[in-house]
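Listed below are the structures to be examined.
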Structure I
Amino acid sequence: MMKKLVIASGNPGKLAEFKILFAPLEIEIVTQAQLGIKEAEEPHHTFIENALVKARHVSRESGLPALADDSGICVDALNGLPGVISARYSGWPLSDTRNNQALLEAMKTHSNRKAHYYCVLVLVRSADDAQPIIAEGEWHGEIAREPCGEGGFGYDPLFWLPQLGKTSAQLTHDEKQVVSHRGQALGILMEKMKLMLA
């Protein structure tokens, strides 16, 4: 029975989110940062490969089950970019503001504004788990012509939701959790885990 799970992240926001979600399953959540584990390299061209590398790395270093996510925004007119390099789109040091500016610049000449956020979650029970639990989510919208809203992070100020008439950055945390790519993937993951633990 799984009693403790390491999140392959040092992000305090993610930790708080996962703690709430896993509480009903009575699984203690810690981050790799709390255990002093360095972040894994993300050398692959697909979200799922990068998430799997991160999960296996953290499980190997901690000796515990591990959960990793990899996510990003994929823009139709840019052939799926920024994609797996979403966080590093404008280079180093990492900056959401510069990434958003770079995306707006890249979109200047495009009329097709369609885009989607993608998230994959990978849970391994051990570093060599041959059957990882995998859950995916997609959230479709468009790229706005200028940033709007103060909430969220990443590309949220540019991710326009026509059906809601606002950007992701204008949603409350609870509203976003219901419809977002990560929220969808987490819902699927929790259902798979409940079946596993039944």
Structure II
Amino acid sequence: MLSRLAKAILRICGWTAVGGVPAVHKAVVIAAPHTSNWDAFWALTYKVAIGLDVKFFAKNSLFWFPLGPVLKSLGAVPLDRSAAGSAVNQAIAFLEGPGRCYFGLAPEGTRSKKAAWKTGFYRIAEGAAVPIYLGFLDYGSRRLGIGPMLTPTGDIRADFNICRQFYASIEGRWPDKTCPVVVPDDAAG
């Protein structure tokens, strides 16, 4: 019933859902560009519409009653931002657990414009030895979904170039806040 409701919300609001549940049992699913608070709403609506059981981080300050139980039921995992570096290890642990597991995140790490994508999603995929699926929210064409799979090669610059090509025509809610798909200068590679 929730899936039908989510599909109806997307249709009524003019969105076209693309792709579906990944063919593999474990993967990192990125969602970009992330320029608005609305991105989370549309991504969660899509997730429910296609029946994708994906875990994702939400800042721990959001887990108050009654929002906390709702977030957890949608797959949210509390993240303590003060514990630097623990997010990557926590996500890898989820992916190394038994059964199907997908972990979703925005590669920018924020809605604000930055100079480059963060590399955490890539390190998670490498650490858990899983592929990355390129999810997107294209406000220009009103399409959202899951695009192609990228298997990390270890050459982060080449892999980010593949991402750059895929996201080149995808427009965020606020295009001027879109973070460029470039590897930060301090990243290995």
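Every number here is computed from the coordinates shown, using simple stated rules; none is lab data. A quick note: this is a predicted structure, and the numbers were derived from the prediction, not measured. Cβ atoms are built from the backbone, for glycine too; each structure is taken alone.
Taking distance in nm of label points 7 Å out along Cα→Cβ at positions 165 and 181 as the criterion, which structure among I, II has the greatest value?
With respect to distance in nm of label points 7 Å out along Cα→Cβ at positions 165 and 181, the highest-scoring structure among I, II is I.
Out of I, II, which structure matches 30 when relative contact order in percent (Cα under 8 Å, 6 or more apart) is calculated?
Attributed to the structure labelled II.
Among I, II, considering only distance in nm of label points 7 Å out along Cα→Cβ at positions 77 and 133, which has the greatest calculated value?
Greatest value across I, II: structure I.
Out of I, II, choose the structure whose coordinates give distance in nm of label points 7 Å out along Cα→Cβ at positions 109 and 157 equal to 2.6 when calculated.
It traces back to I.
Using the calculated result 1.7 for distance in nm of label points 7 Å out along Cα→Cβ at positions 37 and 69, pick out the matching structure from I, II.
I
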